[in-house]
Structure 1
Amino acid sequence: MLRCFLRKKCGGGTYELLFHIGDYFRRCNVPQSRPPFLDIVAIRFNISESGENYHVPLLISPWGYQVYRGS
């Protein structure tokens, strides 16, 4: 939950999460190209004022990613 990162409840607006997947795969000794095909993945999303919980699952590999609004 984004609130866990910010230590406060998020209001409505546009947010961006940056996932440093190149560093992650490097630390896990996963083979990847040099420079990495994907290094930093930026996910920009909007949340309303409704007070709902938002889950932003990110499925990654060194060569691609998928993101969606989870339940």
Structure 2
Amino acid sequence: MPRAVWSPLRFQEEVELEVRADQLVVRRIPGPRLDWEKQFAAMAANNDDQFLDNEAAGWTEWDEAEWEW
């Protein structure tokens, strides 16, 4: 397949291939952490971005009062 066909599609070195009936589907492999920002925003909107268990995370009163982030 000519480069002129592939270039606008921004394919990297590797692609994902899928066979569907009588078609061959070629897709970019999504990069790591793609759309994480959107996913984190959705979690925050649902109040789903809190620690499940502060004890397990090792938080102490010192951590809360003294630690500088």
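No value in this document is a laboratory result; all are computed from the given coordinates. Predicted model, so just to flag it, every value in this text is computed and none were measured.
See the values below:
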read-out	value
For Rg/Rh (Cα atoms, Kirkwood Rh) computed as 1.05, the structure of 1, 2 it came from	1
Entry that produces -4000 once helix-only ellipticity at 222 nm (-39500 (n - 2.57) for each DSSP H run of 4 or more, over all residues; to 500) is calculated, selected from 1, 2	1
Read-out relative contact order in percent (Cα under 8 Å, 6 or more apart), computed value 33, structure in 1, 2	1
